[in-house]
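Pasting the structures in now, so scroll down.
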Structure I
Amino acid sequence: MIEEPYRWVEAIANRREYIEAQLAPGSPIAALGYRDGILFLTLGQTRQKIFEIYDRIAMGAIGHPGDIERLRMAAIELASTEGFTRSAADVSLRRLVHYSLSPLMKGAFEQVYGAPYLARMLFAEVGERPEADLFLRVEYDGEIATNGATFAQARQDFAVLSGTRQSRESMEAFLKTEHTPGASFETALKSALDAWSIGHMALQTTDAKELPERAAVTKYRQEQLAHTGIEAGILEREAGRAIRYRPLLDKDLRALINE
């Protein structure tokens, strides 16, 4: 009887180690608030990683495609139910994540005889002004990280997602110095690509302590763009639009990059 709690703790530790290993290769995702909305961006060759959820809300995710789809559908169903029973304006990203998705993922993670969700998610909700944009990162165990100001950190106008903590922190360090909420779309696009490149470079090493030189980042970005596609979408800030989310085409983005 005494050993049971320790066995549970050991099982949780093993489960966490397994999930982290499964998520480690995931292609990073950057979400940046800019003057006219929020930009989501990643690079890849096959699977979709960026999705519309509801009106002002979008999601990016890395992990197992089946688990991502299950969580995406759960988020859409919850948001649609809330919008139908109340109103579209009442659908809140905070409610969606804090009261529904986070408890769902936490419960699955802690049930050691069941399968956990192999997924890490990034949500964004566009506000009327850049300072009202909300970003929430949800981990496989239900833990939530926000861009909002706390006693320990200042508010951020961006959020990132990656397969390892080192990669994520490298992307965040870059964007803290390079990105501003009043940036144009073109500037935000290039910052997002550089952040992705830095995050992806960090996935290839285990001992990176400093950000790479600008020339190295530019070279790496060009090499990756030569054989991968850009997946991106925006949440537009203009309140008069019936549909805020708009996917962006690879060819249109490449034209802007080369200007």
Structure II
Amino acid sequence: MLTEKELHDVPETTLDMARLPRHIAIIMDGNGRWAQARGLQRAEGHVEGVNTVRRITEEASRLGIDFLTLYTFSTENWNRPAQEVDALMHLIVLAIERETPDLIKNRVRLRVIGDLSRMPLHALQRLQRCEAETAAGTGLTLVLAISYSSRWEITDAARRIAAQTADGTLSPADITPDTVAQNLATSFMPDPDLLIRTGGDMRFSNFMLWQIAYSEIYVTDTYWPDFTTSHFRRAIADFQSRQRRFGLTGEQVS
């Protein structure tokens, strides 16, 4: 791994463009703490966090990343104060309304994963419209995990597999890890190569637990609203400094 000094400033020219992670997932944490540290309402941290989403999405698209998944709203977040939840749903809709033209212009395709049955109808409909309007995008796929949790996703996959065995289209003896993966909400994309968590907490928060089995993990104390394109490139540079072994020895990989 690179040292903090080595990671201080990573211009694009230092990245190996042939070894970019194909899929980067981000736990965007610290919006509320960023606001509270400035004497602001938590909602103002979420507003600033949306600006960071735009900044990092544009950078990922420019670099040529194939998939960027953002942990936007967890199933557990529904338990937050109603005022904050309402503000977040409103902000998501406003952001999608604002960003859709640029997503189309930059060939970015939007996908949404999660338990969308819990979403307010107006927010869900706008998200679905944006998915349809950007479906022809051939560049970055931006995946928003909304009303998402890994335990929900794995439980839902188990139900799907159980239904297939019940109707005789799948034998229990034929169930493999690939069977599970094909029934997850993320079946349309590869597992994350790199998982970034902002805000300094050392936990996965019920996010993509199946998919990150061999992801490289990068945690920064920087709150999400302060996370810049330079921070993003630092995470990629750190990823490129590691040897991915997937259970093998270093000698086998070499």
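Quick note: the coordinates plus some simple rules give every number you see, no bench work behind them. Only a predicted model underlies this, so the values are computations on that prediction, with no experimental measurement involved. Cβ atoms are built from the backbone, for glycine too; each structure is taken alone.
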(message) Comparing FRET efficiency 1/(1 + (r/R0)^6) of positions 19 and 99 (r between Cβ atoms, R0 = 30 Å, to 0.05) across I, II, which structure shows the greatest value?
(response) I
(message) Ranked on relative contact order in percent (Cα under 8 Å, 6 or more apart), which label among I, II comes first with the largest value?
(response) II
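Quick check: 49, 37, 35 is what I get for Cα extents along the principal axes in Å, for residues 83-234 alone, calculated from one of I, II. Which structure matches?
It traces back to II.
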(message) Starting from the value 20.6: which structure in I, II was mean count of other Cβ atoms within 10 Å over residues 107-114 calculated from?
(response) II
(request) State the single structure among I, II that was used to calculate distance in nm of label points 7 Å out along Cα→Cβ at positions 35 and 171, giving 2.5. (result) I
(message) If you rank structures I, II by distance in nm of label points 7 Å out along Cα→Cβ at positions 59 and 203, which sits at the top with the largest value?
(response) II
(message) Between I, II, which one scores greatest on distance in nm of label points 7 Å out along Cα→Cβ at positions 51 and 115?
(response) II
